[in-house]
Structure P
């Protein structure tokens, strides 16, 4: 693949060297001319891919030379970069508004990197046939890699779908678990309420038991007291029986004292009745 040609029209030897050093290592062929007329004629002969024109020329003005290129039917479509040592930014801004404007403008000084970038932006990168073949091989390799990547992506998409399906199932199971958990929490709350009721019943039952125990203790104490009273009454009854026997004996001995015995018996019967 032939090198792209760049025509440089500049009487400044220093910048001729700078542009040449910037472009030739990038496989551009640099053609130079020190005046406008010579450069214009050289352009007709060489048909360059791009022209760099300095405003400050020995025989002319770069704006005039640029205008000639734009008005020539065979050269008007060639990209032009105007460069200048003395122009002001506003000069370039005014020229940009014209129909015969250049494609790029650069004020000196500029670096090799800048001019190379401007050229590459306008006419692209230049590569040799060997570089083209290597690039083609690399492109084919990248295509194969893309095919493999596409296959891998399809596989991953399928795996992703499976994972998504499993995740949905897991999410469904999780939601069901949450629902069960909510039911259990509700039941637990209800059980707590039931427990409160049962605790209340147990408390009341314990209170009743305590009262019954107290009543039982009181009854037991009263029974003990009543038992002692009964024993006392039995003792008194035995004594009365003894006295009654003695009275009966006295009755047998002395009928005269019958009324007295009857009174005593009446008293004894009254005591027995009270007992």
Structure Q
């Protein structure tokens, strides 16, 4: 039989889990209301201005792009939406097809797929868009650079730099990111290399709450902290006696040493 102390512990952990998971799921249906930062950014892009939007994940940055693209299409102009990943480009392609077709055709350009490259809306990886700029000055009214914080990546950053520099100044750049911290500095550089000002739109408040959790091997999903903001006892006990190894990339000691030994012993037994 389980002791009373164990039953009490389990009850407290269940309460912590319920608190941690409370409210997670589909939100209640409600009329969509455009946020002020979204409207500011939409107006900026539609008026032909380069615009850098920095807002937390889940704030609705894609809505800005959709409305700007729609405005361009109504005026019989073209738009391109770029992402850093093939998978994300494929996802956006399918999303845009549902949103805009059959009224407006949607194309896709990645390293693996080329579909309707002359469509009114083209979804592309940023590298493919940059390569197209080298071959010809393709005229788009609006160019969306999603995840523009990749400009700071040591290996891939030059692709974003070249895309910004080579895009004709008559085109409006819409740059989206959740994690740029030096927006003013980037806007200043943009104005220098493109010869036109760049508007910066920032939203700091999170629309979707960010919670930190931990998957415990025995107790499952747990919050990192209790209702009083203190580290949960089970988390402290699991990490107790552990630390980073010489590489700074792996944990050693405590539970991790035991897990490693058990893993090695198990592999020896399997042999």
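When mean count of other Cβ atoms within 10 Å over residues 38-45 is computed for each of P, Q, the one that comes out at 20.9 is Q. Source structure of the calculated read-out (Rg/Rh (Cα atoms, Kirkwood Rh), 1.10) within P, Q: Q.
For structures P, Q, which has the highest computed value of FRET efficiency 1/(1 + (r/R0)^6) of positions 78 and 158 (r between Cβ atoms, R0 = 35 Å, to 0.05)?
Structure Q gives the largest value of FRET efficiency 1/(1 + (r/R0)^6) of positions 78 and 158 (r between Cβ atoms, R0 = 35 Å, to 0.05) among P, Q.
For the read-out helix-only ellipticity at 222 nm (-39500 (n - 2.57) for each DSSP H run of 4 or more, over all residues; to 500), a value of -13000 was computed from one structure; give its label from P, Q. Computed on structure Q. Here relative contact order in percent (Cα under 8 Å, 6 or more apart) is compared for structures P, Q. The highest value is that of Q.
Of structures P, Q, the largest value of mean count of other Cβ atoms within 10 Å over residues 94-101 belongs to Q.
With FRET efficiency 1/(1 + (r/R0)^6) of positions 134 and 182 (r between Cβ atoms, R0 = 30 Å, to 0.05) computed over the structures P, Q, the top value is the one for Q, the highest of the group. Taking mean count of other Cβ atoms within 10 Å over residues 198-205 as the measure, the highest value among P, Q is held by Q.
Every read-out reported here was derived from the displayed coordinates using simple, explicitly stated rules and does not represent laboratory data. Quick caveat: nothing in here was measured; it's all calculated off a predicted structure. Cβ atoms are built from the backbone, for glycine too; each structure is taken alone.
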